[in-house]
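Take a look at the structures listed below.
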Structure I
Amino acid sequence: MSKIFIVVGKSATGKDTIFKALKEDTQLNLKSVVTYTTRPIREGETDGVEYFFVSGERLQQLQESNKVMEHRAYKTVHGIWDYFTVDDGQIDLSTSNYILIGTLESFEQIRNYYGEDIVIPLYIQVEDGVRLERALHREKQQKVPKYAELCRRYLADEKDFSEKNLKKLGIYKKYENQDFNQCLWEITQDIKGYLFKAE
């Protein structure tokens, strides 16, 4: 039975780097999925690469035809921006295994859509002080650092990823990203365990 692995964790835990490494591991041969958004395309982005950029009307059409697997809406200063995953043929469990990156909310919705035995969380964590340092270092590299947003996100993560919420979703296994190579090795071994068992 094919699996969908979803990398989750607070901001600045190294999720993107781990996701990319797992996606590029030819032994694992995991496929990724391009998700959708209603936010405007940014400079340097390509439609169909980072996201499929669509209108609110298109989202509504997809919802009406029960094609939306998971959906999150965020209030921004520019209005509501939607991020969502669509059952558009990108995922074919009869042929492949998949790797996605997501929030707890998207993990829960995709798991509800496909079932607990198919959707596996990969929860990445880092000690809070280290995480804050990393986030600060990353923000300093931006042309216009947004420190208030960094703080808001940091505090929101503390609430969103509370032990209570993790337990509610049955997420008990945590991968400590103190040493990147060690963390990646542990995750890779576990994924191989799932895939080997699935054969």
Structure II
Amino acid sequence: MTLDTESAIRADFDTTRRQVHLLRGRAHFEVAAEPRPFVISTEAGSVSTSGSVLDVAYFDGKTQVGLLSGGADLRPFGQTAAILHVSPGTVVAVGRDGPVGSLMRITANDMRWTAGMLSFEDKPVSLVVTTANRYSDAQIVLADPALGALRFTGTVRAKDTLGLARMIAAMFGLRLDTANPLRLVLSR
């Protein structure tokens, strides 16, 4: 298991089960196949698997599962009948009320965080900034919330928020105020 920044778990392993509760954040799991089930739970759902490689994230009240290999079943919290079968190469998300969003493909770029890199392909700048700010004391701030709708594609070191802010400024012709090195302000 590899934990992402600002992530926390609680583990409970015994002779009959392997249980991990993801309290917050994201974790990458390489699960060994064995008779005991491996269950990853959050406040929004649980994932059951054996002999698989997957990412599980719990952000904003939803559980997201990206399956790289093997098989997994995702169940929204408190629902006994609703099970989503996750196929290799896909990303599925649930909230307490069931599935959230549409089925997505998982790519090698989605896994770069385990090596300290962040890759984005055609993502809103607001998501890029929120993600990057989790990794550094230096925070990127959008002076105008409308800048968050711009679409960004690129790869940066997870802790290099200054480099990312410079990249975004150059891509979109924005101004970057670095007067306070812990508050990097992007504006038109």
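Read-outs: derived from the displayed coordinates by stated rules, not from any lab. Please read all numbers here as calculations on a predicted model, not as lab measurements. Cβ atoms are built from the backbone, for glycine too; each structure is taken alone.
What the table below lists for this structure:
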read-out: Source structure (of I, II) for log10 I(q)/I(0) by the Debye sum over Cα atoms at q = 0.27 Å⁻¹, for residues 110-173 alone, computed value -1.16; value: I
read-out: Answer label among I, II for the case where distance in nm of label points 7 Å out along Cα→Cβ at positions 70 and 150, calculated from the coordinates, equals 2.7; value: I
read-out: Structure from which 16.0 was derived, mean count of other Cβ atoms within 10 Å over residues 118-125, options I, II; value: II
read-out: Computed 12 for relative contact order in percent (Cα under 8 Å, 6 or more apart) - originating structure among I, II; value: II
read-out: Which of I, II leads on mean count of other Cβ atoms within 10 Å over residues 38-45, largest value; value: II
read-out: Distance in nm of label points 7 Å out along Cα→Cβ at positions 62 and 134 - highest-scoring structure of I, II; value: I
read-out: Among I, II, structure where mean count of other Cβ atoms within 10 Å over residues 30-37 as derived comes to 17.2; value: I
read-out: Structure (I, II) behind the derived value -3500 of helix-only ellipticity at 222 nm (-39500 (n - 2.57) for each DSSP H run of 4 or more, over all residues; to 500); value: II
read-out: Source structure (of I, II) for Rg and Dmax of the Cα atoms in Å, computed value 18.2, 59; value: II
read-out: Winner on FRET efficiency 1/(1 + (r/R0)^6) of positions 22 and 166 (r between Cβ atoms, R0 = 30 Å, to 0.05) once structures I, II are ranked, highest first; value: I
